[in-house]
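Novice: Down below are the structures I want you to see.
Each value in this text was obtained by applying a stated rule to the coordinates, not by laboratory testing. Since this is a predicted model, take the numbers as computed values, not measurements. Cβ atoms are built from the backbone, for glycine too; each structure is taken alone.
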Structure 1
Amino acid sequence: MELWDLYNEKRERTGRDHIRGEEIPQGYYHLVVHVWIRNRRGEYLISQRSADRPTYPLKWECVGGSVLKGEDSLTGAVRETLEEVGLSLPPSEGRLIYSVVGRVVNGLRYQDIVDAWLFEYDGPVCLENATTKEVAQTVWMRKDQIKALFESGEFINTLGYCFEILE
């Protein structure tokens, strides 16, 4: 069972817990992180979700997920990166590049707070170091290549904001 903190629209923890999979009460939000990892060539690490994922199987995305109860946004970003792609990123090198409360994507309202983090990284990626099997494979891509994946429907549609914020 995965527990989340619930927040209000001002990003304040409300003291209420939430169990993943249950409906989030109206007026509350849970915290989600997206982690964009860029190398010195200006490419971003993109991961393909495993075939057995309950949502968006085999779709491409950046690293990310829900922040767990008691974590802050940056701690969640670092944990998700280790879980999904096996990279231990130094928290001090993360930079918050985007944040939104209660986004609307393709006409659907989400009860989440999305924080997008940017990290610079130039080393190897070894999925054997990941602590989960959420990711099938990773690849480094330029922004235009990511956009082509998005336009073909192979990239998760809720990540379209990235084309406005990524360099």
Structure 2
Amino acid sequence: MKPDFANIQLLAMDVDGVLTDGTLMLNADGSESKLFNSLDGHGIRMWQRAGLKVALVSGRKSPPTKLRAEQLDIEYVFEDCHYKLPAVEKLLAKIGISPDSVAYIGDDLPDLPVIRYVGFGVAVANAVDEVKQYADYVTACPGGKGAVREVIEHILKNSGRWQQLMKRYLPTEDDG
């Protein structure tokens, strides 16, 4: 059954392997570095401009994740979350939306329960086979390389929200 894209209100996602390529760079001083894709960041901004919510659900606590969430004004951030489904269930109860109103992007086995629970479960191109098997959609782009942006565009275009957002970038004479 095709998801009701117009009903999706929340995009939740893992961080390592989804917003990043999964590489963890540990520096000599003990700090950590991660690479985030600017296309994904702009896509998240577009999603928010459409009036939609974003959540990060990560199995690891990481200063770079917290900083990126702050940069993108992501309100819901769950770190050190080894069992992701209970965290997502609590969030949905808190904000009052149903699982059918959620899209979730993951790449590894800890994401599988959430992918199976939500209305639109997504695996990135480089996800493990089991995650791809249960996903409603598998991205062409790998994690950290535009996969999040791909999912955002897919949902926005299939929900009828894309054209309104594009007016910002392609104004017509009637707009101005």
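Novice: If mean count of other Cβ atoms within 10 Å over residues 52-59 is computed to be 11.9, which of 1, 2 is the source?
Specialist: It must be structure 1, since only it matches.
Novice: Given 0.50 as the derived value for FRET efficiency 1/(1 + (r/R0)^6) of positions 4 and 68 (r between Cβ atoms, R0 = 30 Å, to 0.05), which of the supplied structures 1, 2 does it correspond to?
Specialist: 2
Novice: Could you figure out which one of 1, 2 the value -4500 for helix-only ellipticity at 222 nm (-39500 (n - 2.57) for each DSSP H run of 4 or more, over all residues; to 500) was computed from?
Specialist: It was calculated from structure 1.
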